[in-house]
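These are the structures, in structure tokens.
Read the figures in this text as sums done on the coordinates, not as results from a lab. Because the structure is predicted, anything quoted here is derived from the model rather than measured. Cβ atoms are built from the backbone, for glycine too; each structure is taken alone.
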Structure P
Amino acid sequence: MINPTQTLWTPLAPLTLDWRGDAPVARDSGDIFFSSEDGLAESHYVFLEGNRLCQRWEAQTTDRSLVIGEIGVGSGLNLCLTVAEWLKYRRPGATLHYLGFERAPFRPEDMRRALGHWPELTPVLNALLARWPDPLCGCHRRYFPEWGLTLDLWWADAADALQDLASHGHPWIDAWYLDGFAPSREPGPWQQRLYDAMADLSRAKATFATFTAAGDVRRGLEASGFEVQKRAGFGSKRDALCGKINIPRTATPTLTPWDLNPAPRVPQRALVLGGGLAGAHVAFALARRGISVTVLEAATVAGGGSSNLQGVTYTRLSHQHNPLTDFSLAAFGFATDHYETLLRDGKLAASDDVGLGGYIQLHDADDTLAHLTQVLPLAPEFARVLSATELAALTGLAPRCGGIHYLRGGWLMPQAVCRALLAHPLISLRTDCGPLSLSRGQNGIWQAIDAQGSVLAEADASILATARAVLQQQELEWLPLTAIRGQTTHLPTPPQLANLSVTLCDQGYLPPARAGLHCVGASFGPGDAGIDEREAEHAHNIDMMKTALPDLDLATPEGGWTGHVAHRCNSNDYLPVAGPVPMLEEFNIRYERLRHDRKRIINAPSPALSGLAVLSSLGSRGLSAAPLAAEMVADQLMGTLPAVPRYLQRALSPARFAERALKRGEPL
């Protein structure tokens, strides 16, 4: 299982390599990554032929993805070869989901050098490396719709990650590449708990292939339920192993499943209430999975908390892992790739809708900054610590202190993001619907009801994405959500900011100008429902900028400052609320024993409302949090592979509040 909470945060160190020509060799073990005879032919023979993939692709149907799990991504040779071959054999409409597990990811420059032998892989390699994740632990999901490919790269110990996935109790994997170093040189993944997790995750008739024929590996796989057979090895190697599992295993629960959807299914249609960042993203997440979605918006698209002129992709770093930091980092990585893809595909326009180039977070000297100064060089494309002098050279402005330059992301116009997502051909949009509620009919279909009692739409799955207004739904009135007033100030570009090209954050944020204006903010007013603009809050925003940039001269314009007021929504732990909606009374009864034994594992399915989910509490970081939170909702509704470790799913689950209350002895 994965849960690094309260351990020291650091990017992952790459494996130290030596080179024999352009062939990589692990310095510690002396093991090679692929055959010196012909690594490409070896990979094709051992893994693709060993799993009969080309034949399976030719016969594949379009109703579900074929899922491959690779243990030991290494140089990326197997990944690139598999994608290249998949594109030759792929049937129209068929999809592939590839999971790669690696605890010491290669540097992109090392991958290029290692795979430069094979120009036939270059197109795939270039596309992958253009979106290659930073070496930050966790799962990194990338979509390649033009290839029909979903790629999940798990930077983690393979056994930990597989046990984490197995804890969901779903058999997902169709074929395995077992590709660690030779067992005699490096124990690595060759351990019983990994074989057991493989078996727990395997569908019936799932296959595996590996280059090794070591007896310990064979016995370990057989002990987990795999049928193992020897086949001729590649080249000068005498034998290799392959096989299959006929009868899937049932994993023993390691956690009380209060966060899991007990009956996931693929909906025929889905309803989404809310047309802001939350609603648009969850509608898009479902639509790209082939689901027809109806989005109903009470007023206008990107109203409420999604209505500011500019927002910023944002994350937070700490010297220790915790769920808030870890979700923030995971969401930031997914979001920045997501927006870069929308820009590259022409769905967002540079300068009008988005400005990339990263952002700067000012940070006073302290122990956390000292720690980050030491470890961030392991992730040179992610972020770097800079002094005040270095930041001044970068921005042309003198900041009050040094800080962290995050190299990815930037500013976006939320309304443009929502429009781009809702333009998906499988999404239909209705605005100005007025207040809406959901009702479930006797046939299990969810209906959207307007204020006059009319049914506007119906579907077998529904997602509430209406910020704090989700509390108006009876099934969710117990959620601890707070509305937070935020006022931004629209600052006409002064000469000092004319060349600002990177967003600057301190207590507030200052993005580069869009159409001659900087959207500066924001004030913070929990529980304040007012919508009036206030001079005091404009003054607060301007003072934050002057504090961050002491030399900045901002004269109050004639007629005073103008801006915009919106209301954000936060939970009491500042994490999003994303996932299936539990039936509270039944939840309290089913897990009542947690009141007396907090650590007890209760093997009983969560009493969730079938087909109903919620996505709310994005706070001031909707642009960063919404894309990954929406993935989580879609995956849980449909029972597809999760894009986050289980501890983060539990940290965002709506049921977390009910579970915590039970453990306190104060059920909701």
Structure Q
Amino acid sequence: MTESPNTPLLDQVPTPDELRELKPEQLRQLADELRTEMIDAVSTSGGHLGSGLGVVELTVAIHYVFNTPDDKLVWDVGHQCYPHKILTGRRDRIRTLRQGGGLSGFTKRTESEYDPFGAAHSSTSISAALGFAMANKLNDKPGRGIAVIGDGAMSAGMAYEAMNNAAQAGNRLVVILNDNDMSIAPPVGGLSAYLARMVSSSEYLGLRSLASKAVKKMSRRMHEGIRKAEEYTRGMVTGGTLFEELGFYYVGPIDGHNLDHLIPVLENVRDTSEGPVLIHVVTTKGKGYKFAEESADKYHGVPKFDVVTGEKKKSAAGPPAYQNVFGDTLAKLAETDSRICAITAAMPSGTGVDRFAQAHPERSFDVGIAEQHGVTFAAGLAAQGMRPFAAIYSTFLQRAYDQVVHDVAIQKLPVRFAIDRAGLVGADGCTHAGAFDITYLATLPNMVVMAAADEAELANMTYTAVEYDEGPIAFRYPRGNGTGVPIPETLEKLEIGKGRVVREGAKVAILSLGARLEEAKKAADTLEAKGLSTTVADMRFAKPLDEDLIAKLMREHEVVITVEEGAIGGLGAHVLTYASDEGLTDNGLKVRTMRLPDTFQDHDDPTKQYDEAGLNAPQIVDTVLKALKHNSANVEEARA
């Protein structure tokens, strides 16, 4: 690498290979430049800021010490991976983050060899890194598995399941616990840094290994006593007894922003035969940008902002966000019903449960990143006569599907599932899309599944769920703001399994489920202009179906179209099954189902995503016209 005194270091290290040619004393400057670059990039694209700022030094240190990409580095969740992307050949595209055709906001295998494992859901890193480590060990290949996991992700049981199974990997597995919130560590200073270097040093570990061989010649009882004495003495001084019990050699805590502390500890761990090893680093979320450090959420997820003032660029005021409609409605209903509880899994503001919690803190529960526990906890509450609402994103409810089946549906317990982020979610892409909940819930006996077309319908469905005690009930709603429909002062308890006709017609019937209703009405306007009288029905329920309404519309119309923001197996599949069972298509009726495509769609603007999915008004019109043309062709052929 040719160094120029006037060239920023970041310009000289496009990949970790060049980074590893730097001198240790240059790394501080590189980290400062990396932090500045990240702040500027996110200010123009929006995205996750605080978590990435907290791991700038750690990112530099890992790539400097370990031989990535041969050593497989797995970032848990991926919120903190922006500095990693800048250092691994993607700096020239970093301002395309979360935009159509641009970089993903998470790690992605197809994007770079430095992203060995895609991650956007929490607590998967240790399991994946263990898989890489064991594969290399079994094939006698070099290379470690390195997992960087935040303290929040340690609230999920999967992390401990992986750690409990990690002993076979030996020194090929390194887990770095990034402690930036829970404060599970004692204060970090010179003494703790010294101890971390000492207990990870080859000298200490060599003596430890020699002593271990010696005590093995003693009686089993003495051997165990000495082993525990060493473990607990070290645990009293440095912490980490829990991790030792899980089979890890614990090192830490160390200051995650002090490269003079990080580098020697990582080098010691790299060169040791001890393992698996857990390194406990303490960081500050939002480090180095005062507006992020001072913010309550540490600028976790931000829109575009002004770097100098920290002012976030707000979009024009509009209708309320769906999650806020849910939270406010539930809080109001809970004023007169003490049985209502709200449960969220580390997403209080994202689900609107924060609004409920402000009014009813004693009945609000944030269980952390533990959706499985959250669902079964709700089941226990329901079994004891409470009215629990499990408010969980569609994509995260997938993580608790067994609990939904076994602990709720089989026992017919009245747990209310408020399913946020239903459908496509824009910049977060396929890892967060709510594509599958209609399918995976509507297939279950005893389950009621609703979908809100607008904010008024969401309020009514929330009230309906409160009053429904016969079994589990779910209602889904999209990300973002509502349509501007006023929320009624007096809420309506919906009749279970009954839809509504919002527009009468005679030739074409569009059966819409959820938030595609506005597009269905736009399509009807276009069809009417073409002389095609069109009925639009808001089905409201994917299960149970409004069979009477479906049968009526199929008998009275030439073409029936179902439209939903979900994958195959949802409303359309259930309507077709019912129609087939009842022989409703025997008279030549044309039925077409419109749903999300059988692909994982990349991040983009939501309108563009739905265009790509074929679920906007022009595609609905085109589907109708093609069905009618096909029908006309068949008639002409029969006449001939």
Structure R
Amino acid sequence: MYQALEHRLAQRLRDFLRSAYGVDLPKIVIEQPPAVELGEYATPLAFELARNLRKPPRKIAEEVVAGIGQIEGFEKLEVAGAGYINARVNRAAFAVALAADEQPRADGPVGKVLVEHSSINPNKAAHVGHLRNAILGDTFVRLLRFAGREVDVQNYIDNTGVQVADVVVGFLNLERKTKSEVEQLSRHPRFDYYCWDVYARVSQWYEQDKQNLAARQQALHAIEQGNNETAAIGDLMSIAVLRRHLETMDRLDIEYDFLPRESEILHLHFWDAAFTKLKEAGVLSLETEGKNKGCWVMRRAGTKPLIAESAEPAKPAERTTEPEEEKLAEEDQKVIVRSNGTVGYVGKDIAYHLWKFGLLGRDFGYRKFYHYPKGHDCWISTTVGALDHPHFGGVAEIYNVIDARQSEEQNTVIEALRELGHNQQADNYTHFSYEMVALTPRCAAELGYDLSEEDKARAYIEVSGRKGFGVKADDLIDALIASAKKEVDGRHPELNEEERLRIATQIAVGALRYFMLKFTKSSVIAFDFKEALSFEGETGPYVQYAVVRATNIFRKGGYDPEDFCRDVARYVSTDDLQSNLNTEGANEIWELWLAASRTSYVIDQCIATTEPAYLAKHAFQLAQLFNYFYHRHPILIEENERRKKSLLATTAVVRRELLRVLAVMGITVPPVM
């Protein structure tokens, strides 16, 4: 509602400026005044026009206010200060429309959006850092769907990479396991934990003797070639760990549509098709000297072009006699294919993204892999799959939720798209980057890790999977549930065990998801059990409790809050709303209505900036305002029945918006807390 009126105000101002002054301002800056008593919107446009119109800003503001006329939904426009224009809405009409959930939305982008997130190497248990990626990605999917976009959710599975190879090396060289023994192990519900330890041990084995690294290369080649026992062990291990990852994320209500695997990118010759395109377009060159001799390379993003500008069409970039000034310096080269013929991560990623945009001319085979309790199927890539399957790929926009350390690789893929002439696709490719999750020294000590005095003085300790150093995702979720369960057991002994566990799980998931979302994505999170488990302050449980309070008001009063919103006019007259929202002292209540109206506005802001933290802040601020309102206005004992209904209308709208915001954050609300 707030956003719709803002757009209406901006358009009327734009039309007036065009007709009155012949001035066309494509963007009208609309702000929110510092205090609600000054109005709901403000614009400094008179200051922007003063130089061109050769008039004082206040004079321009006065002319605009006098000449623009009545705007639907607004009470009046006012001149403030040296030339600001403040706009006041019709509060009662605004409240009725908000309660009825009238949310007209402007036409937005069209076409399917692909969000890739999680993308955990299937070699060990998921850890706390993976949770940040998955929660950010899942919340962004929910934001897009709230905005009306069609979204495919993909989780890229690197099942042929170094990390998988290392665990296979551990099984073969340290554990001395056969394929059948690994298969038997893989049936254990904590197989991913077992692999966690194997991965840490094999990393130590490499450090003991660098010659042991030869086993890694042998395993990598065997896995890429396929049809051998090493590859078979890698496949069954990665499949078993992948299932555990999906089960872990399902605990947080995180689902995927498709799991593209690197093995199919290789075996279905995605890279071969991409390699041909890249060579024909002159994007790659074969180096014949220097440290990258025998490698196929492309220029790093931001460096000078690989080939000097020419009127001649681009040709394959295999050169040995190009002029000196056209050579690409070694430091500007990005190796895509190594001299031994193996394709690097970025090369396979280029092929994958050509497929995402429908530019490769090839497709995966598909088969169902995982069935979620809610009835949704997750598909996985295969070489030969089902004939009847959903359509994946060929999307209009891509968002890749990948940590900031992969920025160079992401930029290389974007640069490859541009070099191939796909500028529109490159423009619609967004690296949704975020910083890592570390541990506070206190948290690391609680986990039993030995810390040096220097480590104890650090702000945070970086997680290292190779050292087995970190918080496993399931352990964290279990700890949060156990802590919440103690609180629920003490407060609600009248409930049965199953009900208390269900409520504790909702509280724990809410605490975790909110914790991961409240920090801006450019912030390094220093994870701490005490802070994450706190149910006071800026936390998920604080927001959940505001909803429980609101629900209890309606339950005790014998009203249906959803019905109250749907048909507010049946309970509260417009005159009563007008009276209760405009009388002296009503600004605090009106501020609550205004905050509740900003949900769509904030969600659009989150999408435009790829920053879900704004939504977490909105939820907390709305809960804060409601709790202040709750303590100031004891609704059910209000003697004035008409005022009581107005207060109930306020409560119903805020409750609905809090539930809506929490749902977009992937948080549900328990019946009691």
If helix-only ellipticity at 222 nm (-39500 (n - 2.57) for each DSSP H run of 4 or more, over all residues; to 500) is calculated for P, Q, R, the one returning -8000 is structure P
If FRET efficiency 1/(1 + (r/R0)^6) of positions 166 and 478 (r between Cβ atoms, R0 = 35 Å, to 0.05) is calculated for P, Q, R, the one returning 0.85 is structure R
Value 41, 32, 23 of Cα extents along the principal axes in Å, for residues 502-621 alone was derived from the coordinates of, among P, Q, R, structure Q
